[in-house]
Structures are given as C-alpha cells and as structure tokens.
Structure I
Amino acid sequence: TFGFLIEAQVEEFELKDTILRLAWRGWNEAKGDEYLEVYHAWIVEKLDNDRVRILTQESQSGVPAKALAKSV
C-alpha cells in the first residue's frame, strides 16, 4: 500500500444469511509524516440468478493518504 511496508489484521468477518462483511486494518510503524493507517471493508451479498453484489468502503489516515488523494 503506497509503497510502505504495512502490518495488517482482519478486524471483521461476519456472515449473516446471504451477506458477508469482511474488513481489515493496516498500518505502518512509522512516525510523523510517514505514518499511515488504512481500514478497508467489503460487503459481499449473494443475489438471485448466481449474481453477487460487492460494496467496498475504505478510510485512510496520514500524510501519505492525503498526498494520494490530491494526486487522483
């Protein structure tokens, strides 16, 4: 992520009926302007006729995330 080494762990894994929510959090061990934290979640829903709907949500904190947002 962003060319940084990231530690990561699964934060959510919940299946209810036909909906799965899966999320992970990532961060680096840097301080100051190099610090980065990310939270990324997927909601996967099984639909009729062998279809799937996927919604993603992501939040990023830190100067590297701010720089990326300005470049897009």
Structure II
Amino acid sequence: MLSILMQNPGRCISRETLLRTVWNYAEGARTRTVDVHVQRLRRKLGQEANSIKTIVRLGYCWYPDPESLSRPTPVW
C-alpha cells in the first residue's frame, strides 16, 4: 500500500482501489482494512507520518514533506 501511495505523490488513491490492488477485494467491498493499515503505517513512519493525508470521502494521498527529501532514508 505504501508503495502505491509513494508512486503516485499528490494523487488521491481511493479505498476501493487500494482494496482491489493490495488485498484483491471484490468491487464494492466495505471494510476498515485500509484504515487500519494506514494507521499502522503512520506509526511506523514516525516523522513521515504526516505524509499520508486522508481525503474525506475520497481516499488517501502521499504528500512528502519537502524537508524530508533532503534527509537520509532510514533503513528498516
């Protein structure tokens, strides 16, 4: 999921799209899976957590912090 968001900076990715592409859920599936995983990603990202923006009724967007682009990438 993080990869999809990061490959589409500034572009809103709907929950439905994430459910289909990441978890192979059927069209129209209703679940909190995406929300739970976004919450977990934010915790793991630490200072970068604010890069994942929630767009109400649309989905999630990746907006990297310009200052973070100059910092070294952490190794997990």
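Each reported figure results from applying straightforward, stated rules to the coordinates on display, with no laboratory input. Small disclaimer: the values here were computed from a predicted structure and weren't measured. Cβ atoms are built from the backbone, for glycine too; each structure is taken alone.
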Problem - Given -10000 for helix-only ellipticity at 222 nm (-39500 (n - 2.57) for each DSSP H run of 4 or more, over all residues; to 500), calculated: source structure among I, II - result: II
Problem - For 40, 23, 18 (Cα extents along the principal axes in Å, calculated) the corresponding structure among I, II - result: II
Practice task
Have a look at I, II and say which one yields 24 for relative contact order in percent (Cα under 8 Å, 6 or more apart), as calculated.
Solution key: I
Problem - Parent structure of the calculated result 1.3, given that distance in nm of label points 7 Å out along Cα→Cβ at positions 10 and 58 is the read-out and I, II the choices - result: II
